[in-house]
Structure 1
């Protein structure tokens, strides 16, 4: 399949920032594609959803926390061709949320300073987002 004919997959990611300037990373659990790699929480945008609505929904489903669309700030995006699809992933920053993030999907969570994120192996689409967070935070 040529890169031009790869299906396009729109997913969202969120850099959840705590009061100490750390960002929450989530380790993909066993049994999932790219298991063991660290990523920003998020997921697929469902039909009829905006990317911002998808972030709010995904944070509730994955982490059990609440936020609002108004609390999300777009930072940058990733565009990456995997073997069977092309991924486009906007990255939002969220500093205001309610609740304590807890793993609801078998993942491991870790608060990490942006400058230390390179120590955590990430999927190819997530890696280019790290310098933006280092510059921001």
Structure 2
């Protein structure tokens, strides 16, 4: 492993309250169970901090007003069906129309169920069990 890769700091399971579970250690790789449920291999020589990331109550907080989420840098969200046809593929229609097509981005790309991961990506080989896989680990 390159010197640069070892000096990058924490990269997995960093959000508030998240935790990774060490399932097994082999001579080259360690199996980690991610917060999403995915099981993946990481090099056994990697370092880790034991414990859970602090501030787990962050998920439960209610912002109470739009301005508080604006302070965090998050902007408003307008649905595609309420836009005009020039602005979104699902826009237009008389009254409250439901869009009339599968949910998509403003550029026409399907948003629900479309697989976006490149199967030739190197890190795909390190995934033991996918996040949405129903089968149990042997």
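Just so you know, all these numbers are worked out from the coordinates, no wet-lab data involved. Since the structure is predicted, the reported quantities are computational estimates derived from the model, not experimental observations.
Summary table below
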{"quantity": "Among 1, 2, structure where helix-only ellipticity at 222 nm (-39500 (n - 2.57) for each DSSP H run of 4 or more, over all residues; to 500) as derived comes to -1500", "calculated": "2"}
{"quantity": "For semi-axes √(5λ) of the Cα gyration tensor in Å, for residues 49-88 alone computed as 23, 13, 8, the structure of 1, 2 it came from", "calculated": "1"}
{"quantity": "Relative contact order in percent (Cα under 8 Å, 6 or more apart) - structure with the largest value, from 1, 2", "calculated": "1"}
{"quantity": "Ranking 1, 2 by Kirkwood radius over Cα pairs in Å, the structure that comes out highest", "calculated": "2"}
